[in-house]
Structure I
Amino acid sequence: MAGYLIANLDVHDPDMFAKYRDQVTPLIARFGGRYLIRGGELEHVEGHMPVKRLVVLEFPTLDAARTFYESPDYESVLPLRLQSTHSEVALVEGYAG
């Protein structure tokens, strides 16, 4: 069953975030992940959902998503995201219903 990394990002340093994005994209692929949503147009239609820039990554399993997130490779680029955004990140198991 697929696993997902879901991130809500509020980018405050676009230049540093661009460096992060350039470095993390090949890492995601190397760990078997792919972008499903990558900060596209977002329209709030109901309630108050404080989402700024939404990113959804799909991995083959939740374990694969966790392995990516906890890897030394990702740890080396993570400071760029932490310094350029306010972030909320969750790992979520997919639905096979």
Structure II
Amino acid sequence: MNLAFHPLTSERWKDLEELFGEDSICRSCWCMWWRLSSNEWEKRRGSDRKEALKTIVNQRKAPGIIAYSDGQPIAWCSISPREEFHNLKDPER
């Protein structure tokens, strides 16, 4: 198995769309649960969440990593500084 890992960039957006395809459970979330406030999450739906993630990518922020096997996208991991994950609550703050 030939594995490679790359940050999500606008050039790799189509790979994420393929990974989060129409039959994927990810198609409604688009890994935005932790990045949006609870109110924002309730207001947005699948396509709105997708556009929110795409906006982050278009701002040249790499919000995660895509894993590839033999050139095909096979996995995704959302990675960013904690303060970008608004839905993570720290009881000591």
Structure III
Amino acid sequence: MHIGDMGIEEPMWIYLSFMRRAQREHWFIEHPIGVREITGLTLTTPVPLRSNASRKIVDSGILAARKGSASLLEIEFDGNRRKKQMDFRPHLPFIFQL
């Protein structure tokens, strides 16, 4: 396990080198709402992502980042095929796109 070096204003990035997709799929249990896969992550943040870990994650296409007035994480499941959205604000800064 590796924890990326970053300031406190950025998300904490943890890399689990021992986890492979085939292992995770073997442990897969069908989710009650039927989602199977995270297909997109977009982070809105008032503070620019400057750490090496953040840049690698954005450059690799795992995460899209944009500047905004408040922190928000949008998680897309299964390519947003249902065109449904669950907004957890104001309690949590999350939006699920189903």
| remark: Ranked by relative contact order in percent (Cα under 8 Å, 6 or more apart), the structure on top of I, II, III with the greatest value is I
| The value 4.0 for distance in nm of label points 7 Å out along Cα→Cβ at positions 2 and 34 was derived from one model only; which of I, II, III is it? | III
| Out of I, II, III, which one gives 1.4 for distance in nm of label points 7 Å out along Cα→Cβ at positions 18 and 74 as computed from the coordinates? | II
| query | Can you tell which of I, II, III yields -8000 when helix-only ellipticity at 222 nm (-39500 (n - 2.57) for each DSSP H run of 4 or more, over all residues; to 500) is derived from it? | reply | II
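No lab work stands behind these numbers, since they all come straight from the coordinates. Quantities reported herein were computed from a predicted structural model and do not represent experimental measurements. Cβ atoms are built from the backbone, for glycine too; each structure is taken alone.
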